[in-house]
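Please find the structures below.
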Structure P
Amino acid sequence: MPLAIHLLGRPSINPDVPGGYRLRSRKSWGLLAYLILREHPPSRAQLASLLFAEADDPLRALRWSLSEIRRGLGDGASIEGDPVVLQLPTDAMVDVEVVTRGAWADAVALPGLGECLLEGMAIQDAAGFEAWLLSEQRHVAAATEAILHEAALATMSQGDLRAATDHAVRLVGLNPLDENHQALLIRLYRMAGDGEAALRQHTACRKLFLDELGSAPGPAIAEALREPTETAEPVADEASISAVLEAGAAAVSAGAVEAGVQSLRTAVAMADGADAGRLRVTSRLALGEALIHSWRGQDEEGTAILHMATEVAAAIDEPVLGAEARSELGYVDFLRARYDRAERFFTAAIAEAGDAPTLRAKATGFLGSVASDRADYPLALDLLGDAVATARAVGDGRREAYLLTMLGRLHLLREELDLAAVHLDDAIDLSEGDRWLSFLPWPQAMRGEVDVARGDTVAGAEVLAQAFARSCQLGDPCWEGTAARGLALVAEADGKTDTAFAQLADARVRCNRLADPYVWLDVHILDAQCLLGLRHGHPETEAWADRMHDIASRTGMKELVVRALLHRAALGGPDAAGDAEAARLFAADIDNSALDRLLEP
């Protein structure tokens with residue numbers, strides 16, 4: 001039997017390891033989990049300080065714990081060297097890795113799915129490790145939600161509504177205040193023909209949101225309650241279906257989104273009625289993209305449609321169409337900060353893109369954006385650079401503008417201001433040249449922040465004001481939030497502290513007003529709130545730092561985890577020393593000299 005390591009719930013190693021030794025020390029379990037989950041091998045001195053600092057001889061205590069882990073893992077594994085490298089057999093199974101990086105079908109079969117990482121394994125005299133473990137526990141909890149969400153959508157697209165509903169029920173149980181989880185469950189009840197259950201769930205959801213949040217859920221919940229039941233469309237030929245599809249896409253492009261979406265729904269139903277394989281996929285791609293990009297707040301319905309598109313594409317052997325659907329599914333997971341799932345979708349899309357360079361540039365660029373959000377900057381630079389070259393070679397100016405903006409953002413985060421300015425200026429020029437005015441506020445807002453970081457608040461304010469005005473005209477929550485954050489930095493630099501705090505609060509409201517926000521941006525704004533809060537002694541700074549740490553650790557935004565921990569340490573609470581130590585642990589894997597300067601004594 002292959003080696004199986006279970007770290008969810010009460011940890012265990014499968015009993016068929018030769019010798020059958022069971023780890024007795026909590027610190028050994030903690031050390032094993034740390035070695036498995038840490039991206040880069042830690043040194044022995046780091047491990048001794050992390051877990052055994054209170055021992056008379058920390059390095060000796062470490063050696064004993066490493067020896068115990070060797071016995072527990074058996075002969076097929078090794079744990080040696082300095083830095084310490086853990087090597088497991090190629091067929092070994094680690095439940096946490098299945099949840100974060102594996103297929104949903106494997107993950108939902110795990111006995112510990114939904115349980116806490118190292119449950120009940122409190123470790124004394126190791127404050128830094130405890131802070132690290134809390135962050136990882138939150139990340140695993142979020143990964144569990146992402147797996148169940150994908151499982152519900154995938155089984156729904158396969159027609160297994162009972163299994164999909166079971167997954168959605170578990171999902172809502174884990175996080176009942178997530179509007180998208182609730183919308184999915186309501187939609188599944190409607191699809192199954194159980195209107196009473198859908199109405200009960202809608203009523204319970206509304207009451208919960210009013211009681212816990214003080215506000216009713218957003219439009220996605222009401223829309224889910226209106227999920228149409230199956231209706232038979234008259235059989236049509238492919239020319240008629242294509243005409244309806246083209247009309248719907250044209251309406252969406254012209255801004256008549258509601259009418260266009262209705263036409264696209266009709267095209268999907270007609271294609272299904274005619275069993276027109278390729279049109280069944282292309283109509284779903286058009287409808288899914290319209291719901292995600294044009295009719296904001298409808299990502300749940302859009303992702304369900306795109307999952308079905310992948311199923312149909314596989315059935316008719318159209319891998320490129322399947323890759324297009326996976327790229328869009330990855331984009332939604334990217335926005336929601338479900339980065340592990342997004343990475344799987346984008347990687348699969350790249351593999352299936354074949355000789356479609358535009359699609360390859362799209363998926364590669366989004367994969368680079370995922371790496372950037374997670375603070376894997378070297379990988380992000382490579383992926384975004386490759387995608388820029390591909391987009392430029394095929395003359396895809398809009399794709400190139402997006403990619404250059406993400407490169408500019410990366411350099412801005414690393415305080416490499418000259419490089420950031422070059423990329424953002426190029427992105428602005430491309431957007432204006434292609435009249436992509438709906439995108440322009442995004443690079444403009446970050447270009448304004450470059451000016452502010454250089455100390456030129458006059459120039460920064462002018463660019464940011466333009467970006468904010470355009471964003472409001474477009475009604476795009478993400479662009480509005482980004483520009484408002486930049487304007488708050490201008491206000492603070494000009495000594496208008498109260499205005500700055502008000503603008504940051506407004507920025508968070510704006511970027512979160514729909515059910516499908518860009519989560520990274522929310523945490524980025526929280527970071528600014530904490531920085532200004534510490535500087536000016538704002539009474540809500542602790543709450544902001546805790547919220548920032550909660551979201552960043554759940555999603556795996558590593559640099560923002562470090563910054564949140566540093567904010568909490570600066571507040572000087574009882575866990576300040578542990579937070580500071582955990583910040584150094586996470587920062588060791590991040591290539592950012594600007595972050596290194598924050599960690600200097």
Structure Q
Amino acid sequence: MPLDPITVDTGTPSSATNSGSRSRRSVIREGVLIGLLALTLNLIGNGRMSLWDRDEPRYAGATREMRQSGDWVHPTFNAEPRYHKPILIYWLMLAGTAIGGDTPFGARLVSALMGTSTVVLMWWWGRRVLGDRVGRLGALVLTTMPLMVAESKLATTDATLTFFFVGCQIALWELWQRPSRGAAAVFWALLGLAVLTKSPAAPVLLVASAITAWICGGPNPLTYLSRLRWRWGPLLFAAIVVPWNVAIFLRSHGEYFNVAIGFHVIKRATRQLEEHGGFPGYYVVLGMASLFPWSALLPRALVSAWSGRKETPLVGFLFGWVVGPLILLECVRTKLIHYYLPAVPAAALLVAWRLALSSDAKLKVPSWRLGRFALAMIATFGFVITACLVGGGLRFFPSGMQAPALALAALIGAATVFSLRELSAGRIERAIPGGIAFTAVSLATFAGWFLPAAEPYRTSAVVGHRLAALETSLGVRSLLSSYKPPGTIFALGHPATLVQSWEQFLKEVNQSGKILLPLMPGELSRLQRNPRFITEIQETVSGFNVEKAQPETLYLTLVRPNTSPVATGPSNHPVTR
């Protein structure tokens with residue numbers, strides 16, 4: 001069957017689709033309900049899960065130290081400068097923790113609100129340019145995309161950056177349509193906030209999107225560039241970006257820019273850092289997995305958009321928004337799937353557009369070109385995930401995780417069967433709400449039941465909390481050596497001394513008289529054999545290291561110097577590597 005391009009009524013895109021009988025109140029109610037659904041998925045379970053190593057505890061810990069020190073310019077984590085990202089995310093998380101407390105829930109609140117705001121913004125804009133139906137469906141698809149939900153639940157920069165990026169893109173589209181002082185002001189303000197969130201990420205992705213869109217039949221960038229109010233726009237941008245950058249330059253003597261730009265921008269673009277490399281096509285493969293089930297329909301939507309790119313500039317604009325960042329990020333050496341998040345809202349809108357057109361045409365999915373691929377992907381992913389959850393629930397997961405695993409398996413299995421049946425029969429009008437409902441309930445079950453059930457087995461936070469309790473009961477302070485995940489430092493509640501050398505270890509033990517250490521089995525064995533020290537195991541913590549994907553056991557050990565005159569021992573360092 002030949003490809004039918006995506007098309008749009010270019011006369012009155014909103015009025016042609018929206019029913020005139022719909023009242024303003026019903027439209028507002030729709031937006032509120034979509035926002036509440038997104039907020040629910042973004043918040044559920046957040047207070048019952050400790051922060052995920054490595055990034056979440058670093059952001060949350062730096063926010064805590066900023067609040068305690070009263071220094072709103074110079075971020076630190078574990079009492080050391082943290083120059084990874086600009087300052088805005090810490091300021092926003094200060095507000096989040098003021099509302100939600102110095103807890104994982106409070107630390108994640110900003111991302112949840114920003115993710116929800118992105119959904120509502122795309123709903124509003126989708127209705128403006130594609131009509132009520134596609135705007136509503138696009139927002140619901142975005143709400144239930146796993147990558148969007150996951151990043152909106154993490155205390156990191158990506159959900160916040162995505163909101164600012166989406167606002168910039170919409171402002172550029174409005175400026176291409178007509179000159180607008182308001183749209184220009186919004187663009188420069190949001191671009192400044194984006195740069196104050198994650199340095200040059202937003203400007204670089206905007207350029208990649210604009211160039212790709214122009215090549216593919218989208219708006220000519222010269223049109224909206226000429227309408228950006230260059231007399232005062234850059235001044236607005238500078239007013240947002242420059243003050244803190246000057247302040248941190250002076251405070252850090254330039255070291256901030258060496259780290260934030262030299263390492264985290266230039267080196268990440270040119271080298272594979274922190275084991276975050278990737279193969280060619282990384283973002284395609286990981287994107288298909290992290291946007292499932294809607295990713296099954298994305299290839300068809302993109303091919304249709306390519307076929308219809310000359311029908312209206314809007315198609316080229318959305319196509320460039322999806323593909324431009326993909327091409328750029330594939331060229332970057334350090335690869336992480338959340339780098340692609342700013343392009344995900346456009347992908348959701350294209351999928352919704354494709355579904356609406358296919359529903360109107362009463363097409364059975366197998367008759368699409370790439371339709372069989374979509375069905376095969378839904379079947380493969382759905383049944384493989386179901387089988388893994390059943391196997392894990394019956395044989396591998398701890399007892400506390402078995403029930404949520406089996407419940408998830410039942411949900412995903414039922415969703416797979418339902419989707420295959422309805423799409424194959426061409427009942428897209430039934431498949432769409434059913435797919436949204438099944439996906440939303442599955443995501444809520446995963447975040448609200450399955451992940452919290454795994455919490456007792458995640459060692460980093462448990463170790464930190466137990467060390468804090470032992471510090472109080474024993475009157476000692478904790479040191480960290482080989483085992484030092486950021487999650488443990490955050491759960492400990494205060495900066496911890498990191499032992500870097502054998503000489504430092506000796507000094508700390510001798511000066512303090514006794515110290516508390518989380519030790520791995522090999523470290524404990526070596527220390528016990530050293531006659532210079534007396535070791536007393538206070539608690540044993542066994543669990544799972546999520547980052548390393550392996551079980552681990554830690555011994556929370558009280559270490560004292562052996563004052564016996566015969567206490568001598570080897571000079572090797574038993575607790576640092």
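Structures P, Q were shown, and relative contact order in percent (Cα under 8 Å, 6 or more apart) at 10 was computed from P.
Determine which structure produced the value 3.5 for distance in nm of label points 7 Å out along Cα→Cβ at positions 43 and 75, calculated from the coordinates; the candidates are P, Q. Walk me through the numbers on the way to the answer.
Values: P: 3.5; Q: 2.5.
Computed on structure P.
Suppose you compute helix-only ellipticity at 222 nm (-39500 (n - 2.57) for each DSSP H run of 4 or more, over all residues; to 500) for every structure in P, Q: which one lands on -19000? Attributed to the structure labelled Q.
Any idea which of P, Q comes out highest on mean count of other Cβ atoms within 10 Å over residues 59-66? Display every interim value, and only then the final one.
On the way: P: 17.1; Q: 25.0.
Answer by largest value of mean count of other Cβ atoms within 10 Å over residues 59-66: Q.
Rule-based calculations on the coordinates, nothing more; no lab input. This one's a predicted model, so the numbers in the text were calculated from it and none came from an experiment. Cβ atoms are built from the backbone, for glycine too; each structure is taken alone.
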